[in-house]
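So, here come the structures, one by one.
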Structure P
Amino acid sequence: MADKLLSRYEDLKAQVNFHNYRYHVLDAPVISDLEYDRLLNELKKIEADHPDWITPDSPTQRAGAKASEKFEKVRHPAPILSLANAFGADDARAWFERVKKLDDRVEKAKFVVEPKIDGLSVVLHYRDGQFAQGATRGDGEVGEDITSNLRTVKAIPLRIPVSQSTNLPIPKTLVVRGEAFIPIKDFEKLNRKLEEAGEKTYLNPRNTAAGSLRQLDPQLTASRPITLLVYQIVSSEGGKVPTSQWEILEYLKSLGFPVTDISKRFDDLDSAIAYTETFKEGRDALPYEADGMVIKIDDLTLAADLGFVGKDPRGAIAFKFPAREVTTALLGIDVEVGRTGVLTPRAALEAVEIGGVVVRNATLHNFDYIEEKDIRIGDRVLVKRAGEVIPYVIGPVVDARSGKEKKYKPPTKCPACGQEVEHFEGEVAWYCVNAACPAQLVRNVEHFVSRGAMDIVGLGIKIVEQLIEAGLVKDVADLFTLKKDQMLTLEGFAEKKAENLLGSIEQAKGQSLNRLIAALGIHGVGEVMAGDLARTYGNLSALSKTTADELQQIEGVGPNIAESIVDWFARPANQKLLKKLKAASVDPQMKTDEKKKEGAFTGLTFVVTGTLPNFSRDDAKEFIESNGGKVTDSVSKKTSYLVLGENPGSKFEKAKSLGVKIIDEAELKKLAG
């Protein structure tokens, strides 16, 4: 029986690793997410019962290591070299003429063109087909051991070959080189998420990838969308590998390594240069940052025989793209108010052309960035534009200063509505928290009517925009005084549609207090905390009179959130909004028996993750709370139970690591009796 289970375990490891490869490397999955999760969960269950079976190539070990105090040094088996640069076709031909004089074979050589990705060069070691070690390039001779961090990168195969159907002979030891990076779309998505959370955003994908891989805690690395492409065999032992660069790429691909799909082989240098030059204008179509293309002699024996110039191999040249960084004058700093209330500084520049586009404005990220870089109005600044990414200021040219430059101070009032802005200790962002601020009105109304808040059916973002543009809604309270004849003036509205929407709005007046508190959009107050506030205070009037000290007696409310709640209710504009809501009969009261429900779950805290068989997320929450329990969004040591469904997220892993009890829907119902 044990032999059969062990065989199943080995099969599951191979299957999950293969499907990781299909998803993260080929971007062509052959099974659904649900099927994948079932395989992974079965694998995890076996490992939980038999921890002594766990091996380093198990997909569950990608982020299992503890945080390191420092990185150990790794000596590379061969030098990890850089390349000399060519800044145009003439430079590339001059390189060809130089190496041709050293060896007649160059005249008839073939060439391979590959992208020069702007990332972090990494070296991966495999022993008997298993990933054993990973390191940074370092100084080319010695790098840093970042094995635990690289294990979190799902594009890296933990065992080769990935496909069980591949019958290639695998060297006993194989060391390959690749470039780790964050794709542009993932980088932009990451920054948007950080900005909305009021956290510090990153400057560019390259620095973000490099910094993430050099984190001492692999869990932090695992949270970053890093991938990589492999392009070189540094050394091998005990097996035969190709001696042509083109065949090396094909060989690496067949083993399961991620390899670029835009590399091409050419019979002559002119064809290679022509292909390379197409990316001068077309590089914005690449999914990653690239600062050039690399032209390599395909015959690796010939390339090795050509030797080096200093630390640059003669057998390849980096064909660099034109720079997209320029200097110009910083005329002033404007402030924009985003839809979430975050204030973002923007540089007003003396017009300058970057990559064929005239740039007059650039982002300055946040106010801390201006201070850290000591950017002053009147400075000569370095500006970069890459692809479709908004141009950004890299920093000042300090040597160009005349002494007339002025230091910048962040605004104390919102430029859109004139209300005082908020800045919480430990956060990067500055906020306008005026619920009626015109710059964020669309977002505020959209949030107010959303399913997790007042749940006004039929009131989507397009209708919200119509109502605001027509001047019918100046704050969320105006929704409850809308008239049918007003709505009939809007495009796309007929009698029935107007009546249905007004019916939904009328129905929303009966929503619970916790939903209304969540709908107000108070910084730091989500659905869970809104429920705690509703149960504690019973109505908005009592909540509006509370103090920061009283609020901090509630579990999960820290100084910043307490300050945010008190400040929100103290604002005259928000007080006016609450009066309008009350006048429109939107002033729910929590009944005494709702405030503290006793039951089987009294004193217990639950987190729900994944899709449950019969309960929706709201159903599960209501069920737990009706039995006296509490539902939170994040797993901690205080969590009593994690309720696990299909396709769970990272909460499942965290619960396991903290030793939190994990149950399913059926066990939840049994607990309730």
Structure Q
Amino acid sequence: MEYKPYIPGFKPADAGPLSRFLPALEDGVISGWLSPLNLTGSWLLDPFGFSPKLLLESARSGYRVLVTANNPITRFLLEIFADPPPQTEFIAALADLGAVKKGDERLEQHLQSLYLTTCEKCEKQIHASAFLWRKGEDVPYARIYECPYCKDSGERTTTNSDKELVMQIAATDTLHRTRLFERVVSLKDEDRVYAEDAIQHYLPRPLYVLGTILNRLDSLNLSEVRKRALTALVLLACDAGNTLWAHPAERPRPKQLSTPSQFREDNLWTMLERGVGLFAESGSPVPVETWPKKIPESGGICIYEGRLRDLAHEVKHEIPIVAVIGSIPRPNQAFWTLSALWAGWLWGKDAVEPYKVALRRRRYDWAWSATALFAMFNHLSELLPDGIPVFGVMPEPEASFMTSALTAAQTAGFKLESVALRTEYDPVQIVWKSGKKSQPAPMEVETIRKAIREFLFVRGEPVGYLHLHTAGLIALAEANALKQNEDEFDFAMRKTQSAMEQALKDTHEFVHYSTGEGVDTGMWGPSTTWRLQRHSAQDVPTNFREDESLSDKVEIAIVTFLQKNPEAIYLEVEEELNNQFTGLMTPSKGLIYAVLNSYAEKDGGSWNLRQEDLASARREEMESVFGLLEEIGKRLDFKSRIEDKVLTWLEKGKPVHTFHVLASALLHRALEGADEQTVIVIPGGRAALAAYKQDRDPSLKERLKNHRLTKYRLLRSVLELPILTRETFDEQIVSDPVEKSTGQMMMF
């Protein structure tokens, strides 16, 4: 397999509408993948329809994108993001809604009155921004507000008036709940019970607010543009009104329709007002049409309302697909169920009907995911000729998700071309190519163990389980051994997991750095015995150094790049590194920033090596450090010997202390051949980087327990001591510990 570089985005994923359910993808990734293809104007296919952002970026890159979109909510978001109404229309639409009468009151005034509370400090009536609840209780235990009069703000205990207001609204809850329920399914519908379960995740107050707004939305005489704007705002309120908002936000991306033990009930009218700015125009408008309407060759999106199995028969000979793209959907019972509910509320029963299966299914396991993905890949193979690339982005990766996707694709005949993995917090980038199904080979534990062994050797440091699992999956995919023809997906995935555990546990080659027993906890690294055996083996590449971990290699690469490219911006540094360290070796942003902050200064958007970290300056400083050590040695009646970067104090010809002087934080190099007498000396500017490396590498931290790590500046202060003895030197040498910098990024 030829590993491809990880494609970095140029802008982090934003917190836009429904962002807790949509894939968190960086801007620039898909356009970065498409750019080398140089096929603008050609047709792409997204069989998942899970990420509006990915589709819009592809269309704005000059491609025509055909997408299957059977979720009415993601389809609406795609359409509204592609050509959002002007912000003035959102403001006007909300004003039109607020001006509608509810009895003698304006609707805005009426709905805001439902959130009235008393300021604890000045005792004036104000609107709470949120109420806090405990699961199973009938009244909230706290409210959150910011008083416009006395500026008192924060979380305060609820008053009796707050609780009485909640009880009054709850008294009429059955009527409003029934009305909203009937917008989704009829009373005689066999799926009624599922809709009833879903609607239980709404408290009486937000349910009343939503029901009142939806009733007015149906009767308002608005222009089409303004109605789209108001519908978008109401969709945000539908999401804000449920009980899935944990407080504090311990679960920002819920997967199950489950109310947390403590949750937040937001003021829905305030959420409508906040939503106005979330749909602001971003980027050029993108043409969006429904199949079979035409879109321009300059780029656009064509939505196919249906499933891929139907699409394969309709467009196989009409649209030449040059590539497949998409965000691989992770099972999300919460979003899929709520999508069916919201579709009924916003557009009625007919909108729910094609998507009603989302209401019925309560649980989605990884075997279900693999089966569903296989069906998709299988229909895709019917649609595509051989050799068509498939670029899949996998958000929120985990081992079972990886197994599910790779097993499904291989079983359908897609050949794995590349896997690029940065950290468990970043989307994985996978490339397949369409092809013919081939006869599977038997699964061998040694195939997995060999892949893990080779990966750990090249990486040179412990790593989390996801990387090891992926290395094993890649080996099985290359051997076509992920699933046998006679096996169900559930059995195949359990067999894969069992083989992974056996490969790691039934050997002394690997060390598990974890307090837990599960293989997916903590980190894994090579054992010392195996590392030494492999280091002396004949098949070790001559250009590879065992004492260089990935973090050391990245440090060297960044410094080398900055020496040749002064005033480089971060994206240039990251791109260079990703081209050097591909696939599963992709360095994290946290590591890159740790090295940059250690060696360079940022001026505007560019990075330059500090003057003291230029090669000539460091050589001079290292020479002065050797001079300091010789002078200190003389004061302590030691003789000094210098070999390469190591200075040794001798007494009667025998070594007493050894000092390995570094200008870098390449600690693995210093530890090669070091004994308990060795002191590693680094510049003060490397201290935070050295501490960062220890935090991300438990084996390095363990090895450094037997050695002292000190800074240049400490030696200078020691030399200035008026009274210096061997005992005080030993005390002083550990008086300035290496610690990570405040706010140090720890995204491994």
Structure R
Amino acid sequence: MRKAVVRFVFVVAVLSIGISAQKRNITEKDLFDFVWVGDPQVSPDGSKVAFVRVNVNTKKDGYDTSIWAVSTSGNEEAYRLTSGMRDSSPRWSPDGRSLAFVRVGERDGRPDAPQIFMLPMTGGEPWQVTTVTRGVGGPVWSPDGKWIAFSNNATPDDLAKQGKPPAPDARDSDVRVITRAVYRSDGGGYLDPSRPGHLWVVAAPSNPGEKPSPKQLTSGQYGEGSFTWANDSSRIYYTTDRDPEPYYDTPKTQIYSVAVSGGEPILLTKLDMGAGGLTLSPDGRRFTFVSSANTKPVKSYAQPDLWVMDIAPDAQPKNLTSGFDFDIGSGLTGDQAAPRAGGGNSPIWSNDGRSIIVSFTKEGRLNLATVDSSSGALKELTVGDHAITNYRTTVDRSKLIFVRSTPTRIGDLFVGNLDGTGAKQLTKFNDGLFAKLNLTEPDDVWYTSFDGKRVQTWVQKPPDFDPKKKYPLILNIHGGPHAAYGYIFDHEFQWMAAKGYIVVYPNPRGSTSYGQDFGNIIQYAYPGDDHKDLMLAVDEVIKRGYVDEKKLGITGGSGGGVLTNHAVTQTDRFAAAVSQRDISDWAAWWYTADFTQFQPSWFKGAPFEDVEGFRQRSAITHVAKIKTPMMFILGEADYRTPATAGGEELFRALKYRKIPTVMVRFPNESHDLSRSGQPWHRIERLQHIVGWFDKWLMEIAKPEYDVLPVK
């Protein structure tokens, strides 16, 4: 009898080990444990990479950012460099002995203005370099290591008050006098044109005892954009637009330079296009940058290209990639880019100046290429079903450092040869979690649309997919409309599939990464034929025999919300819809969005000029046709698609018509709720989207969506 008991215990133990070793499906709350890598910076000797590690804070209402480092050998674990919870923008000194970074401290329990700190790489604690009122942004070392340039938007009055106690009766008025059409920005709040960002420098201290005083180089009523140092560290080049109301015309740029010793800025040239992120050639004679050319007539979508120009008075740029019909410097739509301190990308010159490394998107893939700086000949560097979201090189250009994401992996840091081969993973923050998750790659499906155009879609299936079963389907539409899905991690798709849904996410006409004509074809017809592409994507997947045609759902955010609204006015095939941060009334949106549509890109004029165009393309005009139960996901601080021009209108109209509808509003959340909103809100957003589909497609009781919820 004793032997039987022992054998039973042993069997139970073995079964327990087997069960624990099994992978599980991803959940919405796994987001709390995700770790993101942002803003990688390679040390001058190429031995280390400093980067920002981003994670959800302990309260789950925000994100912590800290500076970490890892060896490029790939043989060591990453280690933490700074102890702050709001540290970002790591920047190596040219000699590699110091690391400057930006820290946001606290004052009276609230975040203080960001300041530059210095960390000695030989050992020791970081010390504060600046104490500038209103803080600093974008620190950049001079090539000789003597200076750090940064931006600051303090006014002379702000500076005069610095360090002085406020007067007993002092009070800043909270009344806003608005004189410009663009007066607020989504995620940034109200703009203050009286405080343009200006260029400052501070001498780089070698020890904590040095207390250098920052020096302001530019002033006036116009702010400066991106800036870069001359190779000899004597001057700084910067971009600006000295037009107080630039929305009346297509983008313009002026390039100036200013001496680090001070004096009047010198105008170098004026460009009839928007330009920023200037990168200087090794010989200091040319700039390169990524931008879209102005066109006449104005286009809804102007494909971005790589440009070079001489550093000379009145010089004009040359388009190097005009013959390459894909998007230079563009990205892919996913929900797991670093929500803070992600860092951007700039083109990288070869050391001999003969070529430039730049990213490009092509058919849902984000890779790197080299472009000949004279002829424009392009050669693809990296190849793969992935998205390279950040890229840097060692100083000798022998190694490539990059962040790579796939449909089953959040971005991690890698090192490889310049052609992307021989890649070794440097950071493994998510390996432990993802080793437990049963994630699957999506199917890549191409189909022919109604007019012969080839359209690409992806199909994410449940982890335990059985082709003999019938599954409910969710059509998920990207925003933009000039954006693209592709080979990049998207928590939302993986979780929906884990909940038992087939997720279909197409790139209909208007999407990027398929060429200029495919992107611009929806001009003055959005929404329109893109809807037909989406419906045919659903039909294409239904043909495969594993979809229950009576259990179809549709959702999308921003431009995807526009198309969701449009779809339910055109068809009753969907059993439920979730429209997120949408537009239902184009005229109301035109008058209230945080940016203007004064150029004839989406419409031929203003709402009072193109009356019929605005009316016919607005879902609210056709609300009497809607029979589909609808949920609206709205951010209360969304200035890009204000709720009153979108879901709130349709919600009220559908209530009037007694169509089942629910409005879910997220306090303090901007248009970027799904990508960088408060972690708890991001989780609740996912729960509500799938909850609505569970109710109408899975017939699962959801009393919280009833008018009189059952308690």
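The numbers here are math on the coordinates, done by the rules we state, and not lab data. The structure presented is a predicted model; accordingly, all values stated were derived computationally and were not measured. Cβ atoms are built from the backbone, for glycine too; each structure is taken alone.
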Original post:
For which of P, Q, R does P(r) over Cα pairs in 5 Å bins from 0, in percent, for residues 401-480 alone, calculated from the coordinates, equal 3, 13, 19, 17, 13, 12, 9, 5, 3, 3, 2, 1?
Top reply: P
Original post:
Of the structures labelled P, Q, R, which one yields 1.6 when distance in nm of label points 7 Å out along Cα→Cβ at positions 337 and 601 is computed from its coordinates?
Top reply: R
Original post:
Where is Kirkwood radius over Cα pairs in Å, for residues 433-640 alone largest, in which of P, Q, R?
Top reply: Q
Subject >> Comparison of P, Q, R by distance in nm of label points 7 Å out along Cα→Cβ at positions 137 and 633 - largest value held by >> reply: Q
Original post:
One of P, Q, R was used to calculate helix-only ellipticity at 222 nm (-39500 (n - 2.57) for each DSSP H run of 4 or more, over all residues; to 500), giving -13000; which?
Top reply: Q
Subject >> Structure (P, Q, R) behind the derived value 10, 27, 25, 22, 13, 3, 0 of P(r) over Cα pairs in 10 Å bins from 0, in percent, for residues 345-488 alone >> reply: P
